[in-house]
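**Q** Below, each structure is written out as structure tokens.
Here, each number is a calculation from the coordinates, and none is a lab measurement. These numbers come from a predicted model, not from an experiment. Cβ atoms are built from the backbone, for glycine too; each structure is taken alone.
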Structure P
Amino acid sequence: MTPRSVSIPKTLKTLSVGSLFSAFIYPAVGIILAIVAVLIGVFAKSVDLSWWYLLWSLLTVLISILVCNAGISPLHRILQHKAGEMKTPAQILTMINLMVAMQGTVREWVNYHSQHHRFADQPGDPHNPSEGIFWAWVGWIIWRDENDAKRPMALWLKNRPVIVWMDRFYHEISIGIHAGLPALIYFIVWALGGSLVLTALLHASFMIGRAIQFHATVYGINVLGHMETPKWLDYFMALLTGGEAFHDHHHDEPQSALHLPRKGFWNRLVDYNGTLLLVYEKLGWASGLRIAPEFALAKAD
């Protein structure tokens with residue numbers, strides 16, 4: 001089998017503008033917006049730039065990372081690997097968070113990830129790191145094989161009407177989330193006489209947080225997750241990805257809803273994507289969670 005990095009031509013015809021936008025253009029807009037907001041606050045005498053804006057901005061970055069991971073985890077562990085079932089409220093919330101994270105349609109996401117597990121680190125793997133770090137990081141999502149887009153939704157997802165419907169209108173809903181909602185918030189703040197500079201900073205912080213989570217996922221998992229890395233780096237990337245970066249375990253136990261033992265405060269803090277699924281279970285939003293035996297019964301560290 002010919003490696004995908006070779007078989008897919010790097011041309012304008014195969015270039016995915018949407019992927020290029022989510023990976024680089026949108027983050028750049030967030031950085032520019034933050035810089036402009038700070039410059040206005042510094043040089044415009046009529047605008048106050050308070051030090052506590054920085055604290056709110058950092059908090060917003062953190063919230064953005066958590067929200068994005070709250071979409072990817074249920075998609076990856078439940079919808080992809082069937083580690084349990086989600087009820088309608090969790091499905092809706094997952095889909096909204098996925099759109100915030102700009103992960104693309106569930107149909108394509110699941111199809112690509114299925115290929116990854118089938119051909120892991122071999123020709124046919126969509127993001128095989130042996131074909132180059134840049135390719136495994138973002139090359140595979142920027143240049144697409146037109147045949148990939150023609151693949152139908154996985155059969156096991158077609159009996160979930162919420163997923164099917166929201167996935168069908170993924171782009172329209174995403175535009176509303178990333179353009180319509182911010183515009184409405186800016187208008188409300190302006191109408192109420194609030195600080196547009198603070199609003200812009202928080203908006204930029206949310207965009208930057210999404211970018212951090214996005215690249216921590218595609219680089220930390222697709223590249224670092226398939227390399228020998230020190231334990232501290234594994235845990236650092238896990239904090240940015242909600243535990244998804246524990247990739248060796250995931251390939252060993254792909255149907256596990258948890259990537260660290262069920263017991264232990266730090267385990268649940270680091271693998272907070274798994275903790276979210278446990279919360280969903282307590283709320284009655286998820287059921288039948290499958291957990292790797294060594295994680296289900298392990299004692300607290």
Structure Q
Amino acid sequence: MKSPDFSYLKAQTMAEVFSALQTHGESAQLLAGGQSLLAMLNLRMANPSILIDISGLDFLKGIQMIGNVVRIGALATHQEVLSSSIVQAHVPLLAQAVPYVAHLAIRNKGTMGGSLALGDPAAEYPAVALALNATLIIQSANGERRVKATEFFISLYRTAVQAHEVLIAVEFPVATSKQRFVFSELARRKGDYAMVGMALALNLEGQTISDASLAFMAMDDKPILAPHAMQALIGQSINPHTISQAQKSLDKDLHPVGDLLANAATKKHLSRVLLSRALIQAGAAHV
């Protein structure tokens with residue numbers, strides 16, 4: 001299929017972006033890497049009156065460490081995130097997740113901000129942002145506001161970004177020496193959408209888990225935390241009993257709906273498999 005007709009604006013400044021958003025409201029659509037949007041246009045899943053191309057705005061690019069956070073501009077490509085020594089050293093959960101993102105051609109054009117702003121529940125970055133409770137930085141003509149990941153993802157393709165706003169960056173907390181991270185997903189083929197995926201962050205005091213964050217993707221209409229499983233881990237060491245209790249607790253956290261990739265029962269089973277593997281991996285890394 002072909003996309004519907006639309007106007008096009010190549011923005012040169014943020015002021016130009018905000019002016020166009022103010023004029024066109026919800027009928028405007030921002031274009032960053034376009035790896036999701038162009039497909040949605042061709043499938044007639046999106047029908048904007050105007051595309052506002054922000055890909056040339058250097059203000060939205062770059063990856064830098066600022067104090068105890070790593071700030072990634074919305075226009076940083078997947079490939080730039082993958083090859084970043086800053087991300088590798090200080091946001092290991094994100095570094096583990098990026099190789100799962102689609103295929104090379106898409107990683108060369110797709111952007112961090114595009115993925116987060118789209119809010120696809122089967123995408124890797126939203127799950128990582130949720131597990132690390134990253135801070136999303138949103139800008140409008142009136143200034144910036146900062147939203148934690150736990151409040152950012154609302155429902156299917158709905159986020160906290162309003163029609164007059166732009167997601168400009170995301171800040172991930174710098175990992176500490178006591179933390180262990182595991183990202184994993186299961187897909188029919190490498191690069192395909194995951195049937196189930198998860199992002200795990202643990203704080204270890206000696207052999208004891210002092211804090212845990214566990215986010216799942218492709219399970220609901222947004223990435224979701226697993227609070228009962230997280231609580232089952234806190235205060236425990238990583239052993240078969242702890243793993244079993246955490247797996248059982250997932251029944252209270254996850255209520256998936258089947259899709260074209262897997263039915264609900266399969267998704268629940270795979271979530272247990274991934275959690276077990278992740279905890280074993282985290283425990284081995286701590287030895």
Structure R
Amino acid sequence: MKTWSNGKIINGRKNIDSLNFSLHYANPVIWEGIRTYRQSANRRTTKIWKLEEHINRLFDSAKIINTEIPYNKKDLVAACQAVTKANGNGDFYLRPIVYSSQDAESAKAKQSKISVDIYCFPIPALYKPKNEGIKVKISNIIRSYPQFQMQAKTSANYSMLHPIKNELAAGGIDDLLVTDNQGYIVEATVANIWVFKGDLAMTPPNNGSILPGITRQCVMNILKDAALMKKYGLSPYVIEKNITKADLYTADCVVLCGTYAEIVNVAEIDGRQIGDQQTRSYYKILHEEYGRMVRAQ
């Protein structure tokens with residue numbers, strides 16, 4: 001593994017002492033997950049998917065938690081490209097992470113001690129049809145704004161995944177959906193959600209309780225492409241709305257999406273079958289079109 005660390009390509013991983021400030025206080029720690037795809041038309045070409053959008057979100061997260069990244073956006077775009085090339089190109093997962101390099105002898109973070117690393121490791125080709133879908137349930141865990149500012153991709157926000165994962169392990173299911181203080185469904189553990197019923201394409205509003213997903217926006221763009229949808233004989237009406245349990249249970253199709261997860265079909269929620277082979281057409285279309293986009297087919 002080749003890693004980009006504070007302006008240099010190094011061999012292997014970065015070693016961090018256990019007295020590290022961010023390890024103790026989970027602040028300031030922000031990160032992104034970015035995928036690279038070897039292109040179908042030219043196997044020697046690798047595309048870093050939505051690189052600028054991910055770096056923009058990294059800087060947005062930094063502003064939200066009041067941390068100054070010691071590099072500009074162009075620097076980190078170039079760094080992601082450099083570390084991908086150094087690792088030989090191909091299907092990778094990039095993990096830029098911004099954290100404190102100071103010791104935890106004081107509870108006050110110093111802006112002068114901010115480090116940036118970018119890890120790059122191979123990832124299996126996950127993009128395969130999963131027509132059978134996954135089984136999920138609605139969690140008892142509540143994740144809501146302003147308790148969790150999900151507009152920022154921080155380790156502190158993701159700390160609540162631990163009780164959720166415990167619930168997931170005990171439930172014999174594939175994923176969990178979390179709710180806000182009002183009981184509306186906002187996200188899966190690490191993915192956004194889309195719900196389809198008739199001509200309605202619904203997703204929770206980007207109001208602070210969800211991460212502003214980059215793949216979520218890709219799905220929205222596909223659905224709003226009238227010419228593309230006409231090719232499939234569809235004309236979806238795309239709306240952002242608070243998603244209820246009833247919306248899920250009576251849906252024709254439910255899809256999870258994210259950079260790592262890509263496009264995933266949900267076949268069962270709380271023991272209720274969601275749609276059938278015919279009504280899952282939106283999943284099949286999104287799966288095909290997203291795959292074409294990332295592989296430039």
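**Q** Which of the displayed structures (P, Q, R) returns the greatest value of Rg/Rh (Cα atoms, Kirkwood Rh), for residues 104-175 alone on calculation?
**A** Working: P: 1.02; Q: 0.96; R: 1.08.
Going through P, Q, R one by one, Rg/Rh (Cα atoms, Kirkwood Rh), for residues 104-175 alone is largest in R.
**Q** Figure out for me which of the structures P, Q, R the number -16500 belongs to, where helix-only ellipticity at 222 nm (-39500 (n - 2.57) for each DSSP H run of 4 or more, over all residues; to 500) was derived from the coordinates. Walk me through the numbers on the way to the answer.
**A** On the way: P: -16500; Q: -10000; R: -8000.
It must be structure P, since only it matches.
**Q** Thinking of P, Q, R, which structure, once distance in nm of label points 7 Å out along Cα→Cβ at positions 48 and 152 is computed, gives back 2.4?
**A** Working: P: 6.1; Q: 1.9; R: 2.4.
For distance in nm of label points 7 Å out along Cα→Cβ at positions 48 and 152, the value 2.4 is produced by structure R.
**Q** The value 34, 21, 16 for semi-axes √(5λ) of the Cα gyration tensor in Å was derived from one model only; which of P, Q, R is it? Before the final figure, lay out each step's value.
**A** On the way: P: 32, 24, 20; Q: 34, 21, 16; R: 33, 24, 16.
The structure behind it is Q.
**Q** Comparing relative contact order in percent (Cα under 8 Å, 6 or more apart) across structures P, Q, R, which is largest? Mind dumping the intermediate values first?
**A** Numbers: P: 27; Q: 14; R: 19.
Once relative contact order in percent (Cα under 8 Å, 6 or more apart) is tallied for P, Q, R, the winner is P.
**Q** One of P, Q, R was used to compute Rg and Dmax of the Cα atoms in Å, for residues 56-143 alone, and the answer was 18.0, 52. Which one was it? Write down the numbers at each step before the final one.
**A** Numbers: P: 14.8, 45; Q: 12.5, 38; R: 18.0, 52.
Comparing all candidates, it corresponds to R.
**Q** A follow-up question, please. Upon calculation of distance in nm of label points 7 Å out along Cα→Cβ at positions 72 and 200 from the atomic coordinates, which of the structures P, Q, R produces 3.0?
**A** On the way: P: 3.0; Q: 2.1; R: 4.7.
It was calculated from structure P.
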